[in-house]
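What follows is a group of structures, each given as structure tokens.
Taken together, the values in this text are just the output of simple stated rules run on the coordinates, not laboratory data. Here the structure is a predicted model, which means the values were calculated and not measured. Cβ atoms are built from the backbone, for glycine too; each structure is taken alone.
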Structure I
Amino acid sequence: MRFIDMNPHGGIGANCSICEVNGFRFAIDSGLHPKFAGKEAIPAINEIDRNSLDFIVLTHCHLDHLGSLPLLSREHPDAPVLMSYPSSILARRMLSNSISVMKRQRNELNLTELPLYGRSDLSSLYDRMKTLAIKKPFTIEKDGRYIDVILHHAGHVAGAVSVEIKSPKERILFTGDILFDDQRTLDGAQPLLERVDTLVTETTRGMYERNSAKKRESEITSLLSQTNSTIQSGGSVLIPVFALGRMQELLSVIEDAIKKKVLPKVPIFCSGLGMDLVNHFHEISKNTNRVRFNRKILRNIGVQPLPKKLEPGQEPPIKGIFLVSSGMLVENTPSYVIASSILSSEKNSIFFVGYCDPSTPGGQLLNCKSNDTFEFTAYNHVVTVNARIEKFDLSGHADREEIVSYAEKLMPKNIFLHHGDADARKWFAESLKKTNAKIIDPKPLEIYET
């Protein structure tokens, strides 16, 4: 196999890998880097000869994997875009929202190249999309040669897959973003368990050692206990969530907690993209047994839109639970607005349930201590940190030890480290030595061969 990491920044971001196997050239994912905007956020797809790809595979619909797919597909119009059924549903809404965000960024950041693509590009992409069944080989033929593409359920988020590539001479597995544990709304990964020649593995949690006592369900129990304590004390709770996956899971968790009287019935406020995706999750659930979600949850727990006229430093007019994106408190998002309103009161709490990049407002707030000052730069507003700030580990990624154990079972000859920061990859490189595989930590835009 020939492998090139097309993310020019390295680490986690504009995910895109170009591979060549048995005379076939293909791409895995084409995302946008969340730390950048405009052309700086995209993979180096201009380095790929036009119309040279035989096919493209999408592992899942988070924008760091999906966000530049219309651009890549536009340059390779003859390449089918392969994905799971749930991803074929979710991709449309995620990309449509991406255009809206880029239009807003054009004015906010004065980036005239935005939006990077338009509605016509999305229509063309949708015509090229092909849905593959899980674990059913899809054979592609060319010049007397063939290659099989097989998708495996990867957990992580609805539609997420690991990608198996089989040729007569080798078998390759791309883990994609993978989670072995079940979530309330999604089954855990059902991975390939047969030997492979080459493994390309995510390394997201290489710097995170989970406390063995902190299992996913015990973290949910702690989150609900702390939420109840805040509500009983007369405060509000902000839970910043990712719109795709985590919001739907937390809605299910809250419904179950109210039914069991673990939480009182209080106002639940939601808004944004995550609410739109609720309908898509409902439809997907009717057509696959791996996703479990019913939009009746919204009525059952009385979900409301955000109160009007929210102002920094002023408590919301109605107290309750605010389940809103973005998960990292990115500027000018609903979670950022709510945080600026409730952070100064010791009665309130902000509970994070996912990864927060240290450079984002969410990451910065997690590093604050009580009585520190915190600036909401978008509003030129500085407050004292009095609210309770906690993080609960509901990550959508497998623990690092789980991935090492999985790699040992696959017995690969070669392991490529992917989707992880430098220190995370370093931990994996050291820990995977016991597999006796050749460990490769690819540098951006360099060619590697196995």
Structure II
Amino acid sequence: MKNLPAIDASSILHPATNADDFARTGSKIIESGKGIYLKDHRGKKLIDAVAGLWCVNVGYGREELADAMHKSALHLSYYHTFSGMSNTPQIELAERLLEKVPPGLSKVFFGSGGSDGNDSLIKIIWYINNIRNQPQKKKIISRWQAYHGTSLATASLTGLPSFHTDFDLPVSNILHTESPDFFRHGLVGETEEAFSARRAQQLEDMILREGKDTVAAFIAEPVLGAGGVVPPPKGYFDAIQKVLKRYDILFIVDEVVCGYGRLGTWFGSQYYDLKPDMMTTAKALTSGYFPFSASFLSDEIWQLLKEGSAKYGNFAHGYTYAGHPIGAAVAMANLDIIENEHLVDNAALVGTYFHQQLQQRFAKDSFVAEVRGVGMIAAVQLVKDKNQRTFFDKETKISAKVAQQCYENGLIARPLPSLDSMAFSPPLICTNNDIDNIIDRFEASVRKVISQVL
């Protein structure tokens, strides 16, 4: 019998993996999935409390999505969308999505994932400012702790140092303002509203320091995902959007994690009353069954793109698999499931229960500083002592140890090592009973690890 983990270790460069450690340990191979459960190559059954990478909203093994894929592959397996070519599934999907997105967004650009979706928006922003005869207006402001992808441009937008160090990033014209993480950066005695006002002022100060005519856009996730599952503090986006409007700066909302029901609304923009000029979605658009993204533009930007084509010729951007007919068909079937099974409402109801139970389980524990999140996304902040606000040393690798113990106890939870947090984003099909099982396994795991390190 082949030693698949060893072959894997000797053959594949894995993303977001310690290559040196992996060469010695090999991989955990996932063989199958059904509902919220996975089974690895050793036969171990696991609850996936992360939905893959924040994406398998409708759960694993959905025959409806497999059938849509099969039917579409037989009917039209592929054709490009360059030079005005199209296909029925992408047209129907575009129409359906534009009925759901926030007001003001009137066009969609399809791609293969969140990174290329955000990358496309960066190029469009630079392009339209050339059309507007504002070639100096190219700077894009992101935030520290943000995650926006791993391409050259989007890794630059990402505000996590490990994505920059030794990669010669960020590229020019990408800036970072301060994080909205009130837990880490709030001052003693400062309210959330005062913290939000301070962050908005810091953004405005950066804009004026850089030159207000040089800043083109600001990008933000409604809830920080990989940067710690950090919801915005009270008043944050209201204050930020006022600054953007004051200086004619486009607002890009990255909905790759929050979009399609995760927060208990179709989009995080609706939950926080955001008014995007551009918006990126991916992941849960197909529940991860097919690589697919949808990026949205305002009509004002669309008119500039038309003007650019009249001036320069074809819009010289796009991807081989943009508007893939199979991906679009899968997205349509996925949206059917979300609607027919009322999964957005379920995320709101079960998500409320999820947060209540996490809060109750760890309310008296000094090693949990806070439980944060919205709907079906949550994080548990681990600390040495919450009363003294003392953190674990990096060498402790507390979140990695908890994640490994979770796996041994039949649970997949995501460690966020730079923040000593454990993240959860379970499929939206979860029931209250499923949540109880997730929290039971997590509690047993974290208590065992804490007993060993404290």
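One table, with the values for the structure above:
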read-out	value
Answer label among I, II for the case where distance in nm of label points 7 Å out along Cα→Cβ at positions 35 and 419, calculated from the coordinates, equals 1.8	I
Structure with the greatest value (metric distance in nm of label points 7 Å out along Cα→Cβ at positions 163 and 355, set I, II)	II
Origin of the derived value 18.6 (mean count of other Cβ atoms within 10 Å over residues 123-130; candidates I, II)	II
Distance in nm of label points 7 Å out along Cα→Cβ at positions 3 and 395 from the coordinates reads 2.0; which among I, II	I
Identity of the structure behind -13000 (criterion: helix-only ellipticity at 222 nm (-39500 (n - 2.57) for each DSSP H run of 4 or more, over all residues; to 500), calculated), options I, II	II
Which entry (I, II) yields the derived value 11.1 for mean projected area of the Cα convex hull in nm², for residues 107-306 alone	II
Comparison of I, II by relative contact order in percent (Cα under 8 Å, 6 or more apart) - largest value held by	II
Which of I, II leads on FRET efficiency 1/(1 + (r/R0)^6) of positions 171 and 379 (r between Cβ atoms, R0 = 25 Å, to 0.05), largest value	II
